[in-house]
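Please find the structures below.
Only the coordinates and a few stated rules stand behind these numbers; no lab work does. Being a predicted model, the structure only gives us computed values, none of them experimental. Cβ atoms are built from the backbone, for glycine too; each structure is taken alone.
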Structure P
Amino acid sequence: MNRESIIHQLTETEGVFDFIVIGGGATGLGIALDAATRGYKTALFEQSDFTKATSSRSTKLVHGGVRYLAQGNLSLVSEALRERGILKKNAPHLVKDQRFLIPCYRWWEAPFYFCGLVVYDFMSGRLRFGRSMCIGPKRAVKTIPNLRRKGLTAGIVYHDGQFDDSRLAINIVRTAVEAGACALNYMKVTALLKEDGKVTGVAVQDRETGHTCHIKSRAVINATGVFADTILQMDTPGSRPAVRPSQGVHIVLDASFLASDYAIMIPKTPDGRVLFAVPWHNKVIVGATDTLMKEALEEPVALEEEIQFILHTAGNYLTRPPQRTDVLSVFAGLRPLAAPRSERKKTKEISRSHKIMCQKSGLISIIGGKWTTYRKMAEETLNFAIRRMHIPARDCVTASCPIHGSCPHPDFSDPLWIYGADAAGIRELIASSPAMAEKLHPRYACTAGEVTWIIRNEMPRTLEDILARRLRILFLDARAAVEMAPRVAGILAAELAKDDTWKENQLDAFKKVASAYILT
C-alpha cells in the first residue's frame, strides 16, 4: 500500500489494462478485488480517499434487510443474507454477530414481527447468525435497561451482522493490491478516452502533483455511486440522470444511552421509516433518515429536521431521551439510488436493488445497491463487462477469498481487534519506543504507534483520512477528533516529509470538515 510504488507500477505496466474501475467506494473496491483475483490487469482510481463518500457513512450493519422482507422483496433479502454469511466468513475480524431487540407496544406486533423473523432465519439457511425468539416485557427491559417500559407488551430478539465500513474497505484495497491491482486514492478521472466512439481508457490526474496521464483499458467501469452521473455526462453530455441521491443521517451517543450490547430496531416509525440504535466501538449510532436530495455533495450536511427527527423518535423508546448536547457526532451520507421513471416516488419506495448499464460507447456503470451485497454486485458487474467487451472469461473466486487481516477467532475486547492479523505488527511498533506508546487522547486508546503504522501501511494522504476513515474518531467523537488533530498532523507531516505550512493547512481543512459533525 505504498502510493509511490503503485503509481510507478501503473505507469510502467506494459500494454493495456483489462479493467479500469472508477470509484473507491464499496462497489468499486469489490469490482477491483474480483478482477484482480481472477488474474485480470486492473486499475482503480478514486478522486478523494477510499470510502470518502457514501461507503464510510452507513449504519454499520451487514444485514438482509428486515424492511425489505416486509415489502415482499424476497430476492433482495435472500441474496443479502447469503452475502452476509460469506462476508463474516471472509472477514471475521471486521464482521460480527449483533443481537437486536424489537420492542413491541401493541398486541399484534409481537406475533407479526416474530413470524416475519422466523422466515428471515429460514432464508439465512446454514449461514444463519442465530435464532430469533419472542421474550416477555420483563426480560426485554432486563436486556436493554433503558428501554421505555410503559406499554411494552413483548420483545423480539433477532440476529444480524455489524461491521466497520471504512475499515473493511481499507482491507479490501489491501487484498486487491496484494492480488496485483493498481488501486489509488486522490486520482481524479478528468476525461474518457475514445476511439471511433468507443471508450478505450481514461485521463486521470494525480491531485497531489497535478500530473495527468492517459491509461488504456479494454473495459472501463463507472462505480462512482452518487457521482455516477458525472462520468455518464463525460460519455454522453445531456443524458438523463441515472442516480437519485437520498440522504441518511446518523447521530452518535454515549454507550450509556442503551447500557446494553443489544441493538434496538424500530421497524416502523410514525412516518413509515426504520430506526436503529446500534452499539458500535463503545458508542451508540442512531439513525437513519431517508431524505430526497437535489444534488450529490462530497461532504453532505445533516439537515436540522433530520436531527430533530432522530432525537425525537429515539426519545420515544428510551427512558433517557437524548438531547442535542448529548450528541458526540452527527454524520450524513448519500445513498446512490437508481433514479425511478416516476418523479412522484418517495425515497423509501425506490428499489435498493442495483442496476448495471452499458452505454453505446461501451462504458459500463453500476448504480445502487448496498454494502452487504458489494461482493455479489461486483461479480455480476464483472461478468456483465466480460460478456459485453468480449474479454476471455475467468471464474470468480471472491466467495472464498479471505480479506486482508482475516483471523479466525478475533478478540473483540482487544482495542486493536479491527486490525485482525495486522494487530501484532502494530503492537510491535508501539513497543519500540515510549513515544510510540503515547496515547493521542485521554479518553481513547489510540496511540502514536497506531497512527504511524496506518500511515506506513494504509495510504492515508490527509489528516481527515486518518481521523475519519482509519481511526474513525471523527465519527465517534468529533470534538475529541479536533483535540487530537494537532498531534496526528505532526506525525503525518513527519512521515510524509511535509513542512509546517502543509501541516497547518491540513489542520485548517480538517477543522472545517469536523465542524459539520459537531452540533452546536
Structure Q
Amino acid sequence: MIHFRNWQYFTAFFIFCLFSDSLVSQTLTVPFQQDYRVQLERHYLGSGNGWHPVWPAMINADEDTVQYADIRPFSSRFARRAVGRKLFSESLIRVNKPDFRLIIDPLVNFSAGKQTDPERNTWVNTRGFRADGTIGRDFSFHTAFYESQAVFATWTDSVVRQLSVVPGQAKFKPFKENGFDYAFSEGHINYTPSKYFNFRFGHGRNFFGDGYRSLLLSDVAFNYPYLMVTTKVWKLQYVNLYAQMMDLRMPRADWDPWHKKYTTMHYLTMNVTPWLNLGIFEAIVWNSGDSTGNRGFDINYLNPVIFYRPVEFSMGSPDNALLGGSLRINLREKAFLYAQLMLDEFKLDHVLKGDGWWANKHGFQLGFKIFDPFDVKNLFLQAEYNHVRPYTYAHNESVQNYGHYNQPLAHPLGANFRETDVIVSYRIQRWLFDYKLVYSIHGIDTAGLNFGGDIYKPYLTYVTEFGNKIGQGLKSTLMVNDLRVGWLVNPATNLQLNAGITLRNEISGTHDYSGVLIWFGLRSSLFNLYYDW
C-alpha cells in the first residue's frame, strides 16, 4: 500500500475541477445554528424543492433562500443613524463591492447564573471576532476566534473534568479556584468552480442529518481539519469528507503530543421526489501509526466512488468501517418526518433470535418537525427519538473508535442509551421563546467493567457475549427541562439578550440528584452548545 505522511497533500487530487465554468450565484455565509437552521428548513419546505441533509458549521446559501422571522425595523431616529444601525441591524464593518464582500464583527458571550443545589455562582466570559467574505463569484471564506473563561454548573463541570476538554470547545487551563480558561478558532475557504462542484478546506465541524442529534456525524465534538468535496448532479448530492482527528488519550512525542487518526466519509443523498430524500452513508476510521509507528494517510481511501467494505476485505485491513442511511419525508409544506440508521456490525440471525449478541452494534433515529402548527406563524415543534445499542462506535483498537478529542463524533452519549428530545420555539418580531426537554436512559460502566457506553474502551472487553441490552451496567435516567426567553439585539450576528432556567434530574443506583440553574446573558449565537446530556 501507498501512504501519505501528511494528509493535506491529497488536496491536489481534486485540482482537475479548477477549470470548470463558473455558474454559481452569489452566496451568503450562514452559521449552522438552531435559529438559522429552522429558518432555512422553513424556506426549503415552503419552496416545494428538496434539499440535502449536509450542514457544514458555516453554510453557503443562496441569498434568496436566507430568510429570517419577520423583524420590524426600529423607527426611532437613533436606530436609523450609523451607530444605531451597527447596534441593531448591521455588521460592525461591512464592505459590499461587485466582486468583493467582507463583514467583520465582534463576538461575545457574557452570562451569569445561580445554581441552587449545591449553591454555586456560574458565569461565562467569551470575547472573539469573525470575518466572512466572498471574492468574485467562486470564492468565500470564514474565520473566527474565541477566548473564554468560565465557571459552569456542577453537572457540566464534572463532564469537563472527566473529558479534560470543554465539550465542543477545546482543552482548558485551570482558572482561579474552580474555573476554566480556553480558546479556539475556526475557519475555511470555499471554492465553487461550477454548479456541479464545491470544495471546502477548513478547520471546523460538520453535521449530517435532519435531527437535533445525528447518529452519522454531528457537531458535538471539537473542530478538526477537513476537506469536503460536494458534487451535485440531477437530483443527487455526493459528499466526500476527508478529515484528521485526534486521540488525546494516546500521547506520542514531544513534537507531536496528540495521536492522529484519519477518517474518510461518503454520503450520497437523492431527492427521489420533491417530498422524499434518501441517503447512504459510509465511513472509515484508521490509526495514523502502523507496526513501524508511521502509517500516515492511506491512499486507498482517496477513491471517491467506492464502497469501503470490499476494500477493507481485500487489504485484510483492521480499520473501523461504519455504514448508515437516512430518510426524510415531507408531509406537506410545513412538516416532515426523518430517520437515520447506523450499522457498525450486524448479523440478522442474531437480531431475529433476540439474543442480545454483543456485536450487533447499531442505532437508529426517528423524528418529525412541524413549522407554523395550528396556523401560528413562526411556531416550531420538533420531537426525536435516538436509540443506540451497547458497544456501537467502539473498536478493538480504541484509537480507531468513532470519536475525536475525547468526544463521540455522533451522539454525545456515545452508546448504550435511548433518548427522547422535544423542542418548541416561537418567534414574534425580536422576541424568542424556546423550550427543550431531553429524557434519556443510559448505561454507565461500573466496577471497572465495560458495559458498552464508553466508545473509548476496546469492545472486546465486553462483559458478556449474549444478553446485552440498552441501560446495562449502572442504569442512569436523566431529564433536562430548559426554558429560554430572549430578545434579538442584532440579526447580523444573532446577538441575543436572553435569560433562562434549567431543571436537571438524574437518578441512578448510586444517586438521586435534582438541580436548578437560573441564568441571564448576552451572546452572539453562531454555533450550537450541547450541555444537555
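If relative contact order in percent (Cα under 8 Å, 6 or more apart) is calculated from each of P, Q, which structure is the one that comes out at 14? Intermediate values should be presented prior to the final figure.
Details: P: 19; Q: 14.
It traces back to Q.
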Problem - Label whose coordinates, when distance in nm of label points 7 Å out along Cα→Cβ at positions 457 and 489 is calculated, return 4.5 (choices P, Q) - result: Q
Completion exercise
If you rank structures P, Q by FRET efficiency 1/(1 + (r/R0)^6) of positions 33 and 81 (r between Cβ atoms, R0 = 30 Å, to 0.05), the highest one is P
Practice task
Identify which of structures P, Q gives the largest calculated value of Kirkwood radius over Cα pairs in Å.
Solution key: Q
Fill in the blank from the handout: Value -2500, calculated as helix-only ellipticity at 222 nm (-39500 (n - 2.57) for each DSSP H run of 4 or more, over all residues; to 500) from one of P, Q, is from structure Q
